[in-house]
Every structure is written in C-alpha cells, then in structure tokens.
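Quick note: the coordinates plus some simple rules give every number you see, no bench work behind them. Predicted model, so just to flag it, every value in this text is computed and none were measured. Cβ atoms are built from the backbone, for glycine too; each structure is taken alone.
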Structure I
Amino acid sequence: MKYKKLRLKTTTQALDYMGAIAMDLGLEGFEIEDNVPLTAEEKASMFIDILPELPPDEGVAYVSFYVEPDTDEAELEGRLRDEAADYAGFCDFGEMSLEVSLTDENDWINNWKEFFKPFRIDEQIVIKPTWEAYTPEEGHEGDLVIEIDPGTAFGTGAHETTKLCILALKKYLKGAERVLDIGCGSGILSIAALKLGAAFAVGIDVDRIAVDMSLENAEVNHINAVIKDDLSDFKSITGENVTDGNNGDVLRAVFSCGNVISDESYAGKAAEIFRGGADIVVANILADVIIPLSAVVPGMLKKGGVFISSGIINTKEEAVKEALKANGFEVAEVMRMNDWVSVIGTCK
C-alpha cells in the first residue's frame, strides 16, 4: 500500500497549535522535525547519554502528516491554512508551505529485523533472533544459544554495553546464584544469567512493554517465568525451588514493572524478594542512572555480592566508580569495549 506524506513547513512556536489543528481535521498522527535541543528533564526521562549534534535552532519546524493516496492535498492545505489563521494572533506559523510525496508503506517497527542476524558474544555464547535459523559451525555444536526478539524494548545483545554484561556474568557466575536484573529491557541478561548457571532471576524495568517482551523471550528460551508487579505477592526466593502456583512447575524468573530509584516501597519489595540479598545485581542502563542506583543496590545485594553496572560511556567512568565507592562498594574490575565500560563492584 502507498500513502501520501504531506510535509508542512512551520515554526517551533506553532507546534502545540499544529497538534490542536491536526485533531480538528481528524489527522490521527504526525511527525515533527526540529533542531530544538533536549532539556535536561527530557534527557533524563528518555535515558539519553549522548545527544545528537544538531544544526543551530532557527525556529523552523516541519510537521509531516500521512494520509490516504486519494486525499486532495490542495483541499487539505487550504483547511490547514484556515485553521492556522484562527490562531494567528497567538503565534507565527511561518511559511506554511507544503511538500507532497507518495511513499510505500513500510513496517518501520520491523524493518530493522533485516539487519539483526545471529552473532557471537564469544567462543561459547551466540545471540540468535527468534526469526532467524542458526546452524552451528563445526566445533561449535555445544554453543549456548540465546534467542531474542526485543520488539521495541532495548536489548538485542549487539551493543557493546550488553556484550560487556554477558561476559561479566559468565565470569562471575559460579552456579546457582540468584540474580537481580535492573532495567531488564528485552530480558536478555536475565536469560543469559540463567543459561550460564544462575538458579533464579528477577528482571525489573520501568517500561511495561519491556516487561512483556522479557516474559515472551524467557518462554522462547524454555524458561518458566511469570510477571508480578506486586512483588510482595511473591514468595521470598531462598535456596529452595520456587514453584508457579498455576501449574506447579519450578519457576526460573520473575519480571516486574517498577522503579527502584523513585519508588521506595517498590525498592523495598524488590529487596525482600531475595531474603539475605541477591548474589548478583546487573544493570545495563546509563551512567546518569547507575550513579543514583548505586545508593539503592546495597540494600538488595548480599555482603560480598557482585554489582555489574554497564551502559557507561568512558567519559563517565570515574563518576560511576566514585559513586560505587561512596555507597560501600569496592571496585573489583573495569571491563572495556570501544567507548563503553562496565564497572563491577563488590558489596563490602
């Protein structure tokens, strides 16, 4: 199917009004292009560590609407101008010039899958998209294969930060550990930990979609898992097997939606689920989140436990190390890959 893209040149100050105009005209969605820098609040809420280099903001913005191919663009342009005229006393709408193009409909959510192929983390571990076939090469018949469909959650395993976490898990897991995965994304680190010998994993994320995808990926990897947002409704994880009340099978993972930094009650429940503390906490997020998180993790980690932090650009390595030290950790190791680092601390 083809559709028309109508790209309207306007101003940044008119964008809020353009949203109201779009609703009035029954245009259900639109795309905005501008060079306005993100605010500190926006950066924090989006968990962006490295901002893109933008041209100077000259107050120009483009709003694109996607409509049926038989839409009369001249009529729609006239209606857009008429609606804008009603608000002209409040702001400058700029040129209001319209570019029209006919475009093939693309499944932009899934197009990236074409480029996601099976790849190696090391000589043993392979990440395989769920939709791709994988035949081990000669001599690699015993590969540990992790199947992943991240959907719109973070975590294909291809990024250096995720690779660093998996390699750290492989190094520090000795067998039967209980792992807490904060910012679980696609669930890849929880799944990797379990396949590398952990007994149990709890994956937490602030994003509901990530939690749902984590459960689906666990099931694809034949890991019995459930979602429980109210962690107090879950039996404490001690040394014995934990069973799923639905079918009596042994559970290997629990995924939950919550924020351990901003919600003290939820953080307390996450700590209580591991009676005596988790053996390993892994967090592949960003330096600006790892720093405040380092004050929360000691309450969830047993003495001598390991905190694997990643998602850290190398320019923020020292800040993360200082935060860990200030919160009672001993920095055991720093692993590096290109511009990214993983700081590993042990709980004193």
Structure II
Amino acid sequence: MPAQIKLSVPIVIAWLCTGVAFCTSGDCASADSIRLAVQKTGTLSWELDVMRAHQLDKQAGITIKILELASPEAGKIALRGGSVDVVAADWLWVTRERELGTKLVFYPYSSTLGAVMVPENSPIRTLTDLQNKTVAVAGGPIDKSWLLLRAAAKQKGVDLSTQANVVYGSPPLLAGKMIQGEFDATLTYWNFSTQLETRGFRQVVGIDDLLPDFGIAGPLSMIGYVFDEAWAATHPRTIDRFLDASQKAKQILLTSDAEWERIAPLVGVHDALALKIYRDRYRQGIPRRSVDAEENDARVLYRLLRTLGGPALVGQGTELAPGTFYRPNFAN
C-alpha cells in the first residue's frame, strides 16, 4: 500500500473527474453502472483490463466506470463522499467504520501480503537473524505486517523493536534505498517485495507464512472490494454480477500464461522472468475459500491485532464488527 498523502479538495475533485467507462454510449444506456476507484498502477487495473478484453462486463450486463486515484486514502474519501460505489481496502478499515456507524461491507479480493526481503547474498535466513540488523519497515510502528512480524520474532526470543535498528518510511523510498544497499532487510508490501524479487533480492519470510502460528487456518484476504451496505441492498444484482465477473477474470489470470504476456505492459515489466514472478505472486493471492472461512479467520486475526496494536490500529471495537463480510447470491 502506498504511503499516505495529504489531499486538498481541488485535487480530489480533479481525480474524481478522470473516470472512463468500459462501454460505448449504447452499452451505457442498457447496462447497470458501477463506479470503481482504482490506483492506476495497482493490480486491480490488471483484472479490470482482463474483464474488458474478454467482455466479461458486457456479458454481465454492467458498465464499469473507472476513477483513477493516486492512493488508497483518496479512494476512501471518494467512497465516503458518494463519488464512487466500490474501492479496494482492507477489512480492518471496514470493521472500524462499522463501529463508527458507517455500514460498509467487504468482499475478499486478495490474500497476498508483504514479505521480509534481503539481498541474495545476505547471511539473513531466519527471523532471528534480524537481530542487531538495520530493518526498514514500510508504514509505521502500528503497521499490521510489522506487528505480526514482531510477534512472530518474539515467539522465537527476539524483540525486534529493541534488538534491531528499525527505520520506517514509504514503500517506494525504502525499496530504492534497499537497492542502494542502505539496509540489511526490509519489510514491505507485496508489490514492492515482488519488485525487489525481480531485482535479485530474496524473501526471508512472507507475512502470510506467519499466520498459521497465530491460529489462522488458511490464506486470509486482507484486501477486498469495499462498498456501502445500503447501496448493495438497493443494487444487489449489479454488485453480485460485478463480483462474479471479477472471479472469472481471476480464473483467466490463474490459468492463462498468454494473458499475462498480453498485460505485461500494464504490469510494467519487460522480461519473462520478472513477469513470471509477478504472475506467480498474484496467483498465490487469489482467494479460494468460502466467505465464511475468510470471516472466521478475520475474527481470529482481529483479536490478535487488537492485542498487538490496540485502539490506534483497530479502533474501539472488541471484536470484528458483525456484518463486515459481504455474501453475494452466487456464493450462497
């Protein structure tokens, strides 16, 4: 996830005017419309391109209007303000909003999480090897992945908050400095860890690899489609058909290597090895479990994060807010 930025009202309004639709004017008149906030460089743009190329949107009878925004925070502002219908965000934000009275809902999109990355020739092989090393952490002290990494290391007798030299910063900045050799290791988000992997770095541990140690049964989607519960109640066929089209696009990306070659310019890579790394990491994160299974694990992880991060991370709730996870008709 990119670093947070300060937004001015004129900038947000300008972003919200850049939307383009996946349809001709004739299609727009006959199809149900859904407004989706997207980061131009995010993985969601890959999936939407697949939808368009295979006409999954037209087959579903929906018009997808794209609003390209600069950050996840801009998407949240747009959703709260009613300028878009759907954004990509995590369920932790959704449950916080529900506790505050804003009834948002979440549908799983990806279980791909960040990782600890080191140079290929680094002596660091395990979590305990991070002791007395300089570790760059994307985000801040209460970043979810950092809290989980600290908890996992503490289980092995190492307190990274005091036994490592920790540097916080934005993912792009830290990735650049990591390439320049300024840190021993970095904990960063999946797209930046994948970028480092294409540059010859290797993964010490993925955050998803740590989850079983905390009672998580399977791959847990932290990122998903987020939308207003009331809007979904009045547009059930629109959102359900969109989510179904999304699953079909994921299936194409899961099974077709040729499709990845087609979208390589959108991914931003120019050689086969780098494209394979992005492809494999994306495929690992495609949700394959029921919504019930996802919600059960989210409930377990919420309790852990509440213990590790407190109200500053999870808000005032004591449990995952009821109704956080959305269940489309085709999933019933």
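Here Cα Rg over 2.2 N^0.38 Å is compared for structures I, II. The highest value is that of I. So mean count of other Cβ atoms within 10 Å over residues 57-64, computed for just one structure, reads 20.4; which one of I, II is that? Structure II accounts for this read-out.
Given structures I, II, which gives the highest value for FRET efficiency 1/(1 + (r/R0)^6) of positions 97 and 217 (r between Cβ atoms, R0 = 41 Å, to 0.05)? Largest calculated value belongs to II. Identify the structure, out of I, II, from whose coordinates relative contact order in percent (Cα under 8 Å, 6 or more apart) was calculated to give 13. Going through each structure in turn, the value belongs to I.
Computing helix-only ellipticity at 222 nm (-39500 (n - 2.57) for each DSSP H run of 4 or more, over all residues; to 500) across structures I, II gives -7500 for structure I.
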